[in-house]
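What follows is a set of structures to go through.
Taken together, the values in this text are just the output of simple stated rules run on the coordinates, not laboratory data. In this text, all values refer to a predicted model and were calculated from it rather than measured experimentally. Cβ atoms are built from the backbone, for glycine too; each structure is taken alone.
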Structure 1
């Protein structure tokens, strides 16, 4: 492996660790803020409980004052009754005394109700005070842990930055500029090649490109622009020879995922069709065979794809199996150039094996 590639691998490892540590350091203040926000809620609950107790005390003082006021009126009315000269005046004073006594009883009932609630109020205050004390201790503990974690991360950042500087200074400046430009947009600037595929973008490499990477040359991925490298310790298994099939014998559908080719699919013309089985449903994606662009939306139906998409598959040519469902989602509305080229190569092999008449001139109409 070239020294530049080895140093780029060290550089990328350092960049990833630095980014991880920076994200962790940046997240710690938010974590502390969430902890303190929880504590603020408990403080508010305690203030509310204490305010309720104070409110009850103020209400009791008001009722006590009202009782004393009515007692004073009763005493005054009784004094006045001693000097009245008519029954009407006497009866009026007795009525005032009765009304005052009713008000006294009403205020005494309210005071009794407050006294019955006071135990519950005080217990609530004590419970919330205990919770606040426990949460305050926990918050201080977590804040100390956050500060310790930040200090540790800062030490690690210093060490990784030193490693990054060492690796950075050992790489060709032109290669460094390319790496940093791709790293900025892709999150990584160098990718391993495994199974003839760029592990950064999952795109199959052309045979010539693959051989250049294996030979130790500095090669850029045509799809994602990452710098490619090959690890001999994880060398690909030897490719099995393509089995020679008898002419005009069609491929048999035997896998959970498969590619098919149709020369005349509805109004789209030549297409590649990717079908896949799930647990209860199957999916179907159609791509223009020339441009690689997706035709329509992803179709989903119950059952396995052989039955669910019998019309779409029709008498098409099965090409190959083994694609990953996530790859299709990642590619979105257009197949990567390398994948499209690979499908055309597989189609050429299939046509050679099956003979010239691989599809009928007319496809059956959609039901």
Structure 2
């Protein structure tokens, strides 16, 4: 195992095209870290820089204690699993997994032992004599991972390895990768655009945007305590509900905001730097929004627009005055469906509201928010107004 340290890493294809803009990150021994962000944010480029497939313009990359900027990719003690399986179609699974070892001059007996050990870990021993065309997508991906395991690397690099699989295989392979990480204990860096993969696999997540890291933390910490509006909006499906509000006042107990309908809401956040009259953005996760009032909730008028049936639950969408996009609310699968265009009152619990300044930064909570994300369903009906 080895830790990976990035110090002020930059990547420029020319002086006018910065791709990575000074990234600092420490990845611990045996840690599973996921890079996630929108297309073009630089996450795959940074992974390729760690692998040695892209040059580092400036900054320092350490793999273990070794400065790796100028180290040949083959000597960096890393193994990369790509989005495409890149298996040799004329070779058997065994030959595909053994190919790199053979090129390196590894003795035959050692190759046999290493390939069979990796095959046992991945449960593909029975496939060793097959060729890639006789394998399913999930089996091919296991072979691609096995080809990396036999090299006994100190760091695994995964570049969207599950994106070519169908939905059910993705779920299965996520489980397999999690088990593999626990069994091997090797440092793993994983790039994906799929937030479900990030939330379920990662010890920590690094959220990229425009060549910088917006926030690094555990999945629950990023979800419950986003550092800014970008992180809050990027994580979560459906996305966080947002509403423009106005600062009325701030006290030792928090900040009071006025909703577009005129109602006021006191939130337990630090608003000492926010002036009265300032425009802020209020955020509320769909699972924290209530259909009926609980103690301490504040109501806001809304108009029902659409209901989506998802099997285990329903998503109800509402129009709120002042909201640019519809608000979503999670409901039980058998909740009564309101009529399109009907009015309703949605209830906001202050403890679960997020507040963002005009520059997008999150206002810090006076007390840490509760960690649980369990939806609360006080009723299977929607209060109409």
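Source structure of the calculated read-out (FRET efficiency 1/(1 + (r/R0)^6) of positions 106 and 122 (r between Cβ atoms, R0 = 30 Å, to 0.05), 0.75) within 1, 2: 1.
Determine which structure produced the value -6500 for helix-only ellipticity at 222 nm (-39500 (n - 2.57) for each DSSP H run of 4 or more, over all residues; to 500), calculated from the coordinates; the candidates are 1, 2.
2
Once mean count of other Cβ atoms within 10 Å over residues 170-177 is evaluated on every structure in 1, 2, the highest one turns out to be 2.
Looking across 1, 2, the calculation of log10 I(q)/I(0) by the Debye sum over Cα atoms at q = 0.17, 0.30 Å⁻¹, for residues 146-201 alone that yields -0.76, -1.08 traces back to 1. Structures 1, 2 were compared on distance in nm of label points 7 Å out along Cα→Cβ at positions 58 and 162, and the highest value belongs to 1. Given 136, 66, 28 as the derived value for Cα extents along the principal axes in Å, which of the supplied structures 1, 2 does it correspond to? Derived from the structure labelled 1. Among the shown structures 1, 2, from which was the value 2.1 of distance in nm of label points 7 Å out along Cα→Cβ at positions 258 and 298 calculated? Going label by label, the one that fits is 1.
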